[in-house]
1. Given 3.9 as the derived value for distance in nm of label points 7 Å out along Cα→Cβ at positions 116 and 236, which of the supplied structures P, Q, R does it correspond to?
2. I have 21.7, 79 for Rg and Dmax of the Cα atoms in Å, calculated from one of the structures P, Q, R. Which structure is it?
3. If you work out distance in nm of label points 7 Å out along Cα→Cβ at positions 156 and 260 for P, Q, R, which one comes out largest?
4. Of the structures labelled P, Q, R, one was used to calculate distance in nm of label points 7 Å out along Cα→Cβ at positions 172 and 284, giving 0.7. Name it.
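Bear in mind these aren't lab numbers, they're just calculated from the coordinates by the rules spelled out. Predicted model only: the values in this text are computed from it and were never measured. Cβ atoms are built from the backbone, for glycine too; each structure is taken alone.
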Structure P
Amino acid sequence: MGASGGRPGAGDRSRPPRPHALRRYGQNHLVDKNVLHAIVDQAAVSPDDVVLEVGAAGGLLTRPVLERARFVHAFEIDRRWLPRLEELAAAEPRFVVHAGDALKADLGALEPPPTALVANLAYNIAIPLIMTTIAELPSVRRWAVMVQRELGERLFAVPSTKAYAAVSVLTQLACRLEKTRPVPASAFRPRPRVESSFVTFVRREGGGEADPGAPDGVAAAPGPGEYAAVSRLVRLAFGQRRKTLVNTLGGAAHAHVTLSRDDVRTALRDLGLCEAARPEERAPPQWLTFARTVGRS
């Protein structure tokens, strides 16, 4: 028999069956309602927010977010979930379903433009999606994302630690950490082999001037062009993180010129840095200053 109140019961075939998780999509669905309520509160979605959700699945996170937001764009690559999401969209004009891979979509064409990314991200797309929305979606001011705990640590790692990487520098140049919440593997089905974190961070205001008095040493984000230039240098350097900056960046294209090793040495000396400096030793504000200095050499 169906459940009371007209709601479908376990044997009701009027609703599409709940699909099982697929490994190829990195699916681990959040099932713990207490954790869900906690992360929705931490996401702090406002009535003015246009939310981008990637990996909406059955809409467990979508529904409480939609109650708080002005509008929600939901991407889902697994077409087995689309009937459930389309059912919700048919009843709610503030909700649009986008079938397909968000990383291949023109996110900049979304209307209205997203102001927040709120999502339980599949581990295999978390880094590229976060980096893409930081660099290419200036309308997004807030991120509230479930990620593998190791990635959560990398996003805001400090220099000279194992977790510190290119993604650390580029995230911290553009954004400021608000809060991380550990989430146990038991909160998901299927249960992942790793722990997770729900991380919230916000975009810095533009301007690009580093403030030594700021708590984390960066007061404002670089503009889009400068951020792209710094990003190229950072990615190249961390691609061979055991080598010195002189060796990895000599020959790199930057500020419309090809850098020589002497250009890199001169910039390091001007900043009072050792010529044997390696990428993981430089904090995000130092990377910004270095990129500006080497661009003038």
Structure Q
Amino acid sequence: MIRLHIVVLTILLFIVLTPDNLFAQDDNDVVKVDSSIVVLNASITDGAGSRVNGLKQSQFHVFEDGVEQPISFFAAEESPFAAAILLDTSGSMEERVSLARSAAIRFLDGLRGDDVVSIFNFDSKVKQLQDFSNNRDLKDAFFELKANGMTVLNDAIREASDQLAARGEKRKAIIVLSDGEDTQSSASADKALKAALAAGATIYTVDMSAVDTGGKQRMQNQGVLKNFAEKTGGFYIATPGGVAMRDAFHRIVTELGNQYTIGYQPLTTKNDGKWHALEIRINRPNLTIRTRKGYNAPKAKK
């Protein structure tokens, strides 16, 4: 575990670039965050929804549980990212798998040369179709996907998060294309969310529900997808298909490469295993700030 005895920029940069030193799992398979350094990636937009560039460190204020923290690291440069695309191919996605596949291709088309992507599909099990790579030549298995079986959405997010946690990119994302219904995961939605937060991954969710789907179940499923996105600083896409989806995927690619990255060492080290709320405020009015909502501190061993 890395501890900061001298706050030196080069050490901070090293820590930011090596997230496996920041995040770990305990023996009970509960995802935790080592709060010696907390890193946030933030997307800032104005009232028109346009990305805001050129903000300075002096304009940012970071709060943990309502207490302002001194910022130790700040970066706003364009940077490559690692992303995992999760395609729901369960039985409930029949007739919409081809749409999800097309959406994934649209995302890949917008990537830059240094960005890397891995592709997973999930039904009753999670399968990795393509490892992290900047190769856009998709394997045959990607085009042969068919809807079948149950749904392990939470397990898929957990698996993608674990793999992203081992990567060195500062910016990481999980893009979920699903109707949001989980019927067979071993992991709860809460554990899946904690895994994504521990990996520093922003989740973007695309609701792939059939247009004629309604009722209480759909509202619950949408709530799950919205929660994953909101808590990690991503966003939820309500209506798949058409120009709106193309624009949304272009927006994801653009903001991932141009986020603000902020790091701080908490004033008070907490080993209570509890959730600690995070908030960013900026000395400029009428801005929308999206970032992760908090982290789970490690729990002291007795």
Structure R
Amino acid sequence: MLFSMNELNENISTRKIGFVGVGRMGSNMARRLKDCGCQISVVYDMNTSVARALAEELSCPLTEQLREVTKLSDVIITVVTDEKAMKQIYTGGLLAGAKGKLFINCATVAPGIHVWAETKAGKAGAQTLEACMASSITQARQGTLYLMCGGKPEVFERAKPLLEKLASSVRYIGLSGRAAQVKVLVNMVMNVNTAGLAEGLGLGDALGLDLTLLREVFSQTGADSRVLQTDGLDMQNRDHACFFSAAHAAKDSGIALKLAKAQGLKLPLATATAKQYGRMVAEGLGDLDKSGVAELTFKGRKGGEGSNQWSVVSGQ
């Protein structure tokens, strides 16, 4: 047994917490935990200037060495971009001296990557938990994330006191990889809904309808959705400040399609949506919020003739 009962029963939120990846989500999670009285032991990011600014703000150390994050921390929260980044950190020194440490991985990556990370960490005497987030920047800062967790039940219980400081809902989904499956499906459906809303508003605009009135009607009928609340006005106003990027939408839709292919399923709506977000990335619009898919559907925008002016002010 790698962990004593004292270790498993500890209140992990009182221990030293390091962050790997302090972009929009990671930085606001660190701020939230700092506000809750947690000790942020160190921050790391490939973008050193971003990490330095946060370290100064939180009065904590900055490091450019992954092994130093593990050395200085009891719990390491990773919030990286994609599968390549996950593999890089786990093979690039993060597991050096990792015995007894807890790694909480929040990236949306293929389920198999979380299983791989759990296996790698286990060989180093450490534990991992996937804590997939179905929320955005504002919720990260406020501590109202929706977290879907996967891993061994006892690891989930060990991490839960800390996760509850970050989230208003903490759901245990199952063993490693299961939470990632659910998260990918959440994002797949969200992306389909977002692309569908963009087409509905785009057609309404082409017909000369009042989009404010149209959004109100949508909200009171079967056309209502969460993305109507979060993205509808932004699509109308061309305000695509980034909370969840088109590039991430493309990545997550792609992961879902790979899972479907492995099951022998064809998903025509998800496939069409992935192509739309892939087109955004190809045309240099990947840094826009996912609401920016409207730029491909409204007449006179990116998909037609006319001005291409929109807001890309950071949502952080």
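1. P
2. Considering all the candidates, the number was obtained from P.
3. P
4. Of the structures listed, the value fits P.
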